[in-house]
Structure I
Amino acid sequence: MPDLFFERHVPHLAGPMFDLVNDLEDYPRFLRNVKDMQVKRDETAEGDVRFARMTIQFGPVTQSYTSRVVADHTARTITAKATDGPFTYLDSKWTFEPEGSGTRIRFDIDFQIANPLIATVAEQAFATKQEEIMDAFVDEADRRYGD
C-alpha cells in the first residue's frame, strides 16, 4: 500500500539523467539489491517500450518480477507497471525536468505486495530502499558525468 514520492535536484542535465535511468540493463552493476535484469523489446508497441525482468535481493529473500517499461524521450518520463511477480500492483514514474544548470528528478512509486504475511515485513523494507535507489542513481550520474 505504500505510495512513495521522492524529488531531488541533481547537477546533471535532464537528457543524460533520463538516459541513465533508461539504461535498464546496467542496473545490476550499480544498484546494490538488483542481482539480474533481463530486458526485451515489446514488439507489439510503438516507441521505446520494453519488458524488464528484475531479480532483487533483500537479505536472504530473492524475488523476480517483470515490468512493462515505457520511455517517452520527448516528455522525459519513464513509467513501469509490474506484469507479474509478488505484487498486487506496482506502478512507478520517473520525471526529469531541466532546472537551472541541472535537473529536477521526481520518482513516484505505488505498490502492494500480494501476500499479506510477506507484505507486513517486506513493504516497509522495500519502501526504505527506494531512497537508497535514488541515491545510487545520483552516485552513478556523478561517476558517469562528473561531480
Structure II
Amino acid sequence: MSNPYQETWSRFSEFLSEKGLRMTDQRKGIVGALFSQDAHFTADDLLKDAQKLDETVSRATLYRSLPLLVESGIIRMVDVGQDNKFYALNSQSENFKAQVICSDCNRIEDIDAPFMEWYGKSVSEKLGLKVKDQRLQVQAECPDFRKSGKCSKES
C-alpha cells in the first residue's frame, strides 16, 4: 500500500534538488500542512497549519514555496476570479475535474468532467496544438442562501 505523504515528500524533495534548492525545515512544515487541508485552501489556511508544525514558517517562505509546489505538480492553483487564490492537492484521479463555485458562500466543489479532457484534446489536435492546461469553472448561486441568508452546505 502506498503512502501519499511519503510519495509527496519524495517527489517534492527530488523536484527541489533538480532546481538546486534544499528541503528546509520550513518547507517540511509546509508540505506536512498540505495533508491537513480541506479540498480547497488558501495560502493563509496553509500558513496557519504549517506554523502549527513549525512556528518558524514565515509568510514569505510560504509564498516562495507555493509556486514551487504548483510547478512540481503536487498542488494546483484554482483561480476563481477573486482576490484570494485557492489551492488543492493534485489527486491521481482518472477523470478531469471541473469546479462549481458558489458565488454566495464561496464553496468550491470538484466534479468529474471526463468529456472536457476529450474535448480539449480533440480541438487542440485539429489546430495542430498540444494541450498544456485546461479548466472548466461554473459559477452558481445557492438557493438556500438566497432564501434565508445562510447556505445549508457551508462547513
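Only the coordinates and a few stated rules stand behind these numbers; no lab work does. Predicted, not measured: the structure shown is a model, and the values here were computed from it.
Relative contact order in percent (Cα under 8 Å, 6 or more apart) computed as 16: which structure among I, II? For relative contact order in percent (Cα under 8 Å, 6 or more apart), the value 16 is produced by structure II. Once percent of Cα pairs over 28 Å apart is computed for every structure in I, II, the highest value turns out to be that of II.
For volume of the Cα convex hull per residue in Å³, for residues 66-113 alone, the highest value in the series I, II is held by structure II.
Tell me which of I, II gives -13500 when you compute helix-only ellipticity at 222 nm (-39500 (n - 2.57) for each DSSP H run of 4 or more, over all residues; to 500). Attributed to the structure labelled II.
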